Structure 1
Amino acid sequence: MNSSISVSLISVFAALTIVCDVIIFPQLSSGVWYGLVFLIEPLSGIVLEPKEAFLSTLIGVLVGHTLIPRGMEEFLFTLGAPLGAAVSSLFFRGYQKSVLFLFTGLLGIYVVNPISWILPIWGMWDIYVAYIVTLLMTILPQNETAAKLKSSNILFGLSALIGLETDILFRIFIFIPCQAYRYIYGFPIEVLQAIWVSGALITPLKVAAATLLSIILGPRILKAFKPMQV
């Protein structure tokens, strides 16, 4: 892709990310994301190459979090957004093995952490579903499967799902194995367990909304930007 076109696309999606990141509805502020960045994150990955998706989302969330401050610690957690966009891009382009490797590493680190043993196991049900989907997509014949999925637009939804769940898993990695819950927030175990329960109910709803949006808008947006990517 021409470098000037690449810069233009990165700029466009960075701007869209900024807009989504600064829109905060109080009733939607629970769960992983405070703003609406989860809506544009997978679409950036679907249209852009992995590195471009990462960079555009990184610029967007850094600027967005600067315009609407949410505490310095949020700059650390929000690194999950550019990672999620890059993973959506990788998954959409058929690099399921790379996604599975990253997903397994993050999930494995969480599982072996002693704190995870006292948290509700079902609290991460959506992450388990995403992991199983990634595993199945890695095992199944890629060429035939990918062709069928693209023709039915399901791949757009799966790419959104896996990217967003990777974003969530990274934030959990910072929160639990890296012990941000303790060193940054000072949460006792009881509060941590309550957070796990509420997150298990609210965050998947946001993922479902973004996944549906990616299925509806993904093919149209990709088609609109296709001439620029040639």
Structure 2
Amino acid sequence: MEQQYPGVKIVRPLIFVAWVISALLLLRFAIDFNAMGLLMAVPFWALVVFALIVMGVNALSGTPASTRAVDIGDRRIRAVLLISAPIAFLASSLDCTGLSLRGCTAFCTFMKLVWIPLVALACAVYYITRDNRGLAALAIISFVPLVPHCSCYNVANAWWIDHIGASPECYCWGFVVSSLVVGSLYSGKRYLITLVVALLIIGGSMGFFVGHHYFGFPW
């Protein structure tokens, strides 16, 4: 059985906190997204509910996975899961800033140029070491992009900007994917369903990036 270090004990509480925060952000986003009409709102709500269910099941899983030997197929899907975390954050960044290296604020630029590569590095370290301290680090750094910073006044951000002056929604979907990945890898379960949700989120984000920046859709 995997040796448990003191810092590893925080992983499960972090997964649970991530689930609660994701629920608050996604439900607020979904409520605001109703303004886009039924055709847009229904699939968005479906993805929100699907993601929160899988995240919740991961958060409430039992004991963490052991360091037992894994087969090649298992290693591959774990690798793809880990890769999906920084890609999801990048997709969230592209939704807002497009291909520009600069964001709407200095914090946004820092996220894109510094923090997302750091997320990728944390994923690589965990994949190589399989040490759950690496998962703890990934979970912790994934919270940072949620610091309210976005000043783009749109459907997703308007409520937050009106109430606190800046929005935490820009990297919300990236945070959801990263938290899903941490939860699945920590428990050693539900790799495939977690990957399906991650890919749906990334696909949706990339679709929004293309539609928003090149076709003015949905805004």
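None of the figures in this text is laboratory data; all of them are computed from the coordinates on show. Note that the coordinates shown come from a computational prediction; the quantities given were computed from them, not determined experimentally. Cβ atoms are built from the backbone, for glycine too; each structure is taken alone.
Figure out for me which of the structures 1, 2 the number -25500 belongs to, where helix-only ellipticity at 222 nm (-39500 (n - 2.57) for each DSSP H run of 4 or more, over all residues; to 500) was derived from the coordinates. Structure 1 accounts for this read-out.
Using the calculated result 24.0 for mean count of other Cβ atoms within 10 Å over residues 32-39, pick out the matching structure from 1, 2. For mean count of other Cβ atoms within 10 Å over residues 32-39, the value 24.0 is produced by structure 1. Thinking of 1, 2, which structure, once relative contact order in percent (Cα under 8 Å, 6 or more apart) is computed, gives back 27? It traces back to 1.
Which of 1, 2 yields 0.70 for FRET efficiency 1/(1 + (r/R0)^6) of positions 16 and 120 (r between Cβ atoms, R0 = 41 Å, to 0.05), as computed? Going through each structure in turn, the value belongs to 1. Consider the structures 1, 2: one of them gives 0.50 for FRET efficiency 1/(1 + (r/R0)^6) of positions 24 and 48 (r between Cβ atoms, R0 = 25 Å, to 0.05) as calculated from the coordinates. Say which. Traced to structure 1. Looking at mean count of other Cβ atoms within 10 Å over residues 80-87 for structures 1, 2, the greatest value goes to 1.
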